[in-house]
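Listed next: structures, encoded as structure tokens.
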Structure I
């Protein structure tokens, strides 16, 4: 994800990055920390940059993590760019993990990209690890005993009715997660569930609207845009900040934001209307319902 970051995925990378690396096949992790991805082009940062120490090594390894909502062949170009930026900035070739959440027809991300100059004098090949979440058995994540993997479970493969698996997810979060992380993990599990199922009843299993509102992560997301607008000290600035917050909430709740929806939101200059629409992102079961509210 590049043009509009999924804040939930970035939070999971920052707080449970080792969980994702184990999902990708990394073993023997001794310790790790998320790095500030301050590279040459700050508007084109990777989703996650992790410094990892393994049990059999004294020097750390650098891992670049990208999370894509849907399979898209353009991701390969993004990965090549990210690798190139890190080579310039840190003089290190990172290990790369791409987590793809949902399928899109027969499209595949692919595990490598080859570049050739026009005359063929110069060439390069990049490769990386790809995890397609819908192909991973849910029991594998549940059996890992790692609460950082639980929000991804709704997008995995399982034969049981979704209610059965999602109840297990909530139970694991309530029993295993630190108290200060439970609201965020429940909210993010709800976001992931919404990517796969158009069923408001399933969202209730994670607390529904109340959980979303109580999540510090979601509160931060909503407040961020308003704060930026208020700092400008004018109504126009506040509206611009609220527009940004609303666009991010639409992305978190419903996935990618269609251009017509983004254009409509950016044209709204009424603060109360924007505030009402922020509330509707919690109340509407799907993007179509939100679009109806947007047009009303």
Structure II
């Protein structure tokens, strides 16, 4: 939501108050960093779901925010540097990447001879999981649990039910109720149809996967794939159903490969917490 509309009733009663305060801080020698979470308003889907008058007005206000930040903010923090090319007005040389952090949680390894997969998140819009479901169904010994909101599942259920077999289950949990599902999972999933948006998106659940020390299977062409390739905490493969099935069958036959990557996933947790992100910002703004 544009800053001007963040009053409780969303009326622009104080449109310049936030920017004026940030500008005051900067003029008085206080370094200012601002986290800019998303840029969805620049994509066609934003216009498609709003009244033309509304999206025209809000897009003008979003542009105004970024123009104002150019003078009121020292560093603009983004979920990934890839998002920067879609951010207008603010100088790219003052962008910094600040992906989500997580909390360290311990979840035991299930320890059987199957491959147990877990996905937490949406299933509509940018979150197309059909090929992932097909790949698991075609595998020899992989099990997939999808955790999504019940109302969202009802909207897409008809498209998924024909693909599901007895090794795929759908659950609707959140918060601490997710812990048992992490505990019985070997690997977490972000095998989702690529898009321009996914090329820079930094899903908060990816940080949660890291916090639980779980390896992740992702598809190439995404921001999270770049992270996995750089850090070794999972597998980045082409977005291809057969490629995923082949990987799952290989991991089921060679569980030591999962164990090796799990060690890496556990090792990188401390560098990807919210506290680590806060230390990064403190260093850059002092």
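Please treat every number below as a calculation from the coordinates, not as lab data. None of the values given here were measured: they were computed from a predicted structure. Cβ atoms are built from the backbone, for glycine too; each structure is taken alone.
Data overview
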quantity: Top of I, II by relative contact order in percent (Cα under 8 Å, 6 or more apart), largest first; calculated: II
quantity: Ranking I, II by mean count of other Cβ atoms within 10 Å over residues 169-176, the structure that comes out highest; calculated: I
quantity: Among I, II, structure where FRET efficiency 1/(1 + (r/R0)^6) of positions 89 and 217 (r between Cβ atoms, R0 = 30 Å, to 0.05) as derived comes to 0.60; calculated: I
quantity: Structure responsible for -12000, with helix-only ellipticity at 222 nm (-39500 (n - 2.57) for each DSSP H run of 4 or more, over all residues; to 500) calculated and labels I, II on offer; calculated: II
quantity: Structure responsible for 15.8, 53, with Rg and Dmax of the Cα atoms in Å, for residues 17-152 alone calculated and labels I, II on offer; calculated: I
quantity: Per distance in nm of label points 7 Å out along Cα→Cβ at positions 49 and 81, the highest-valued of structures I, II; calculated: II
quantity: Highest-scoring label, criterion being FRET efficiency 1/(1 + (r/R0)^6) of positions 25 and 129 (r between Cβ atoms, R0 = 35 Å, to 0.05), among I, II; calculated: I
quantity: Label whose coordinates, when mean count of other Cβ atoms within 10 Å over residues 73-80 is calculated, return 20.5 (choices I, II); calculated: II
quantity: Which of I, II leads on volume of the Cα convex hull per residue in Å³, largest value; calculated: I
